[in-house]
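Colleague: Next come the structures, one after another.
Where a number appears in this text, it was derived from the coordinates with a stated rule and is not lab data. Predicted, not measured: the structure shown is a model, and the values here were computed from it. Cβ atoms are built from the backbone, for glycine too; each structure is taken alone.
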Structure 1
Amino acid sequence: MKTAERQISFSLALGWGVGTLGISVMFNTTNFLLLRFMTDFLGIAAATGGLILLTSKIYDTVTDPVMGIISDKTRSRWGRRRPYIFVGGIICALSFYALFHAPSLEETSAAVLIMLLFSLLYSTGYTIFNVPYMAMPAEMSNDYHERSYLVQFRVYAIAIGTLLGGFAAPFLVQNLGGGRDGHGAMSVILALVILTTSIVCFFATKNARATEREAVSHLPVREQFGILLQNKPFFLLISVKFFQLFALAVGQAVMAYFVVQILGRDYEFLGTYVLCSSVMIFASTPFWLWVSRQRGKVFVYVAASAIYALIAISWFFASSDNPDWQFYLRGLIAGTGSGGMLLMGQAMLPDTIAYDAVRSGMKREGVFAGIYTSAEKLAFAIGAAISGIFLGAMGYVESTSGSVAQPDSALFAIRLSVSVLPMILTIISCLFLIPYDLDEEAIAAQEKASA
């Protein structure tokens, strides 16, 4: 790494990255298990469950940009961003616990409303934590490659969080009683992980470089957003991320159904598959970082997406007769693709923020992070909602005692949702990179022109 890239110490990068760990645990556990928990243990219809998730994320699309503006304008002894990491982490832990302790329709007719309220609390905590957190890399370094170095620690944390959310969570559910009791016990353990990592991140980033509130332009908010709309690389990037995460959300929302209903396996099998994927997300990140230095970030994203799309479509042809090693091999390969997609999707965000700062002279990291996370959450909400609505339309039968026999139409919907749809959406995400031309040289040229 060049001298200019040594501003961020290993301990600081690690401390910032740890913040993602708990949030990734929360995010992945709910993505893998929450929809099925609602349909198979709370008696909530699949379409209704999907709409609950969609409503909570539409709420996020409003609150995320507002949170970005709030953090940009904050002044405190702990900086503009860090207080929200602390508060948001507490709310996230409490809401995660609440989601998996919600009542069923057999217990109260208000179960749907209660689940919606818990989902809104979850979204609020996520917003308070994640928007300021995602604004920090653009402040912590001005160097193009150092930002990628920093973001790789977030990818490592995502890999570990995916492991805990997709491997440990199903394992805990199955071995702590199964059903609602198992889900509830799991949520207690993982809520403590969420709380602990948020607090660690807050204290570990106390020496992080940060811009001051006074650097924010005094232009009216409407004019600031007008200039922001002219940032072509940023809007191409959030389009890429939207479709990438849309694909991931659709696949994750139905994976538990696919494992149980199509493959005839249990949650421990699902956990082992996620273990394979998570290991390769972690292991492949240094390789993708090296390739990005040689060939560029766009090249890495497209190559990784191609790997992910091929694995996605392969699920369409999977059956319960296939040996387990084939499924685990899929996990290893899919994790390799996911590692590159995650790394570049995150590393390109601070580049677009730096590009805006040079062009406009304004420090609006929070505004950008708010819009970016809104796009992420909306993608996951639409993905989960479409999955639930699609399953409901195809005849999926809900229950309060676990999975019941499903009609062939519902089984076919599960198969499509885990394979064909993610492949198509991943390909669409890559199309937005065709006109994307922001690289190290482009940023340097913009800085020279603005000097």
Structure 2
Amino acid sequence: MTKQIESISVFDMLKIGVGPSSSHTLGPWRAARRFIKKLKKDGLFEKVQTVDVDLYGSLSLTGIGHATDVAVIMGLTGADPQTCSIEDIPTDVENIKLFKRLNFDGDRMIDFDPESQIIFHKDFLPFHPNGITFRASAGSKNIEETFYSIGGGFVVQEERKRAEKKMHQFQCLARPVEKATDLLQYALNEQKSISQIVLENELFLRSEEEVNKRMYQIWDVMLDSMYVGCHTEGTLPGGLNVRRRAFDTHKKLIKDATYSDKYEWIKAIRSTEVRFREILKWVSCFALAVNEVNASLGRVVTAPTNGSAGVIPAVMMYYMVIENHDANFDDVKRFMLVAGEIGSLFKKGATISAAMGGCQAEIGVSSAMAAAGLTELMGGSPEEVLMAAEIAMEHHLGLTCDPIGGLVQIPCIERNAMGAIKAINACEMALDADAANAKVPLDKVIETMWQTAQDMNTKYKETSEGGLAVNVAMSDC
């Protein structure tokens, strides 16, 4: 029997989307678009008269704070989260709520009242904590489809069992990888870097021109989210009255440097005098900036989720402005290839959904991804790359997800800064260690993370029913 293995592209792990949550915003948005696609495939789209949406479990408990209802509405309009106008979302949603009419997939108007036709159910569906059911009436026919947002913007239906995931045949990829040991073996046997092995797999899925194009788009959005976050002041939406901090921190750090755009901005930062304290502040500033944009329903890159979107760009930016002033797109590409592959290992062996595993599945995974990417750029061996990922995750094990008010703000935004700093530290420790004789293999940490996720109390898994979410009231903030 031919062995099968799940094929996850780097571009599955790094996706452009709209904040504040990949599982609670981007996932439901994509689910709505998939529902429309299915209606069209079955020849039912033109007959649809009404659409109702049921949100279950974690999607319901923290849905308002995560803008799940907004995401569903936008998905039903057919808007593309990668390209739609961020500025127009509030107005578009408000008009739909006011006039109770929706331009279904941008094609035809139907009656739609979000207040009564998007229903929040606190009970959980058996398959996954993030369940969403779409119901449509099309003449005499009633259609019902249930989707699950399983983290990082990934959307599946129940027939895709955990042990029976959508897979490609083993020989589909040049170097099929299921575990970290597979990845390491290819690298050692062929005397190649981790990024080279990953790139060979990507080239089985798309041309190198397409790889470069998409990689550039990803980095451009990451850089843009840092730039926008550092240059936007005010208070984040949602009621917690969280003041944007990246703006003030950036203003103190950049001093009198002048620049005209985000690319000139990089040069300006490189020209500033940087000591150890400033390095910490710059890295934190980059991470905070991205997640403040995310919390404002801005455009970010899921890396591997929206809630952890700031870690990877902050660490990449650290390399560009602190470690290597000659860093270029090739460095970005290598970093993202390695980071994406490490993320896919966690998705295959554990989870990247906070609703399944707590914040260790988001910040922990993103920190491991960033640590691995940075280690390769710093000249680390394949063993050191994997060790860095292991160290970063090891010190995030058990991290809970307990957002106050169901908003991706407290403690989520600060956790990105902490995850970025830990990634850099993990890289340095791996580079100084005997990685070839590591005591704790990355695969064992991934296995441990999944066991920890299963043991974790549900109230600490993105429900806002435990931890800070109950001990700190919205009114206290």
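Colleague: Ranked on FRET efficiency 1/(1 + (r/R0)^6) of positions 357 and 405 (r between Cβ atoms, R0 = 25 Å, to 0.05), which label among 1, 2 comes first with the largest value?
Modeller: On the way: 1: 0.00; 2: 0.70.
Looking at the calculated values, the largest one is 2.
Colleague: To which of 1, 2 does the computed value 19 (relative contact order in percent (Cα under 8 Å, 6 or more apart)) belong?
Modeller: 2
Colleague: Among the shown structures 1, 2, from which was the value 22.0 of Kirkwood radius over Cα pairs in Å calculated?
Modeller: Working: 1: 22.0; 2: 22.5.
The read-out comes from structure 1.
Colleague: Thinking only about distance in nm of label points 7 Å out along Cα→Cβ at positions 13 and 349, which of 1, 2 has the largest value? It would help to have the intermediate numbers written out before the result.
Modeller: Numbers: 1: 1.8; 2: 1.2.
Largest one: structure 1.
Colleague: Now for a separate question. Consider the structures 1, 2: one of them gives -15000 for helix-only ellipticity at 222 nm (-39500 (n - 2.57) for each DSSP H run of 4 or more, over all residues; to 500) as calculated from the coordinates. Say which.
Modeller: Only structure 2 yields this read-out.
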